[in-house]
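Take a look at the structures below.
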Structure I
Amino acid sequence: MKRILVVVDMQKDFIDGSLGTKEAVAIVPAVVRKIRSYAGEPVFATLDTHPEDYLETQEGRRLPVVHCVRGTPGWEINPDVAAALDEIGATRIEKPSFGSLELPERIREAAAGEPFEVELVGLCTDICVVSNALILKAAFPEVRVSVDPSCCAGVTPGSHEAALLTMRMCQVDEGGQGA
């Protein structure tokens, strides 16, 4: 069975930038190990990507913290994570919203008709990880979709746990053994 990894938004602004948390900083080494454990398998990395007028968007009005503006240092993937992604030839996908509608298409192409399962790691559990997990579960209802809680962090520890519960209720498994 083909294993596919999705690394969600491991960008500076979510780790130690404008929206960073100590929990996000803490998962970086585990995410790097997880990425390396997928050598030879398809790996996709999403990048939250906003325009310079972010504060004028609906999201920007509701979350008035400038982050992940294309081309800024905060938009860049954490250097340790980026190095691991480059080592294994991961595919990067920019997304203008919480979830990527391109991601299921790219995964379907990578699977090339073979049976597969998908694991997600990254940030933030309670926003972009849960959004992408539910998009993938809807696109592939008979495929095992899992998230590794030890390689994810939420806006708060409580919202991280709430997102994990939401995903379990929607038949997204808790997978992985950390990394």
Structure II
Amino acid sequence: MRKKALKQEYLDFSGKSNLKVVRECRAKYEAIGQILEANPKILDIAHGDFSKALSKSKYGRGGYTSEQMLRSIIVMFMEQSDYRETVITVENSEFLRSFIKLGNKEMMDYTFLCKAFTALSEETWKAINEVLGGYAKKKEKITGEKLRLDTTAYETNIHWPTDSSLLWDSYRTLSRLMKEAAMS
């Protein structure tokens, strides 16, 4: 049975940094960590998919928790990297290891990270977004006044612009403009 999370906290040996960019990056991940802690429903939703889709062993191998997998996926998105780059980045960063709550455990293999990501269904992502949207609205980070919509493009057949079709389009446009000029 897959564990949802570990209750044990690990020490963060990453140390402080004098670089502004590093401090900003750490602050960003700390804010994400606080959001995850404030919204345990996000982990509950993801845990359902991880438990169903990923292998289960009666004997247990001390595998990764659902929280570690979810946080690893978050790092992959935040760093805008592929599975391999994410694994390498986390393995070489004490701070990211602490964010993922790995402790002294090895970082998961990139193939397992890929399986974990594909285990999350579209409905799960929608449910996570709803929880985050509700949290942001409750904290007054967003309002319902503006709505952002993404557009969809449809594939369609278009005709190749031949000389005659371009000439006809030019004639129609010029004719329309001349009529408008004569009326004004």
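Here, each number is a calculation from the coordinates, and none is a lab measurement. Predicted model only: the values in this text are computed from it and were never measured. Cβ atoms are built from the backbone, for glycine too; each structure is taken alone.
Miscellaneous remarks
- Which of I, II leads on Kirkwood radius over Cα pairs in Å, largest value: II
- Answer label among I, II for the case where helix-only ellipticity at 222 nm (-39500 (n - 2.57) for each DSSP H run of 4 or more, over all residues; to 500), calculated from the coordinates, equals -11000: I
- Of the structures I, II, the one that 16.8 was derived from, the read-out being mean count of other Cβ atoms within 10 Å over residues 34-41: I
- Across the set I, II, distance in nm of label points 7 Å out along Cα→Cβ at positions 26 and 82 reaches its highest value in structure II.
- Which of I, II leads on distance in nm of label points 7 Å out along Cα→Cβ at positions 42 and 130, largest value: I
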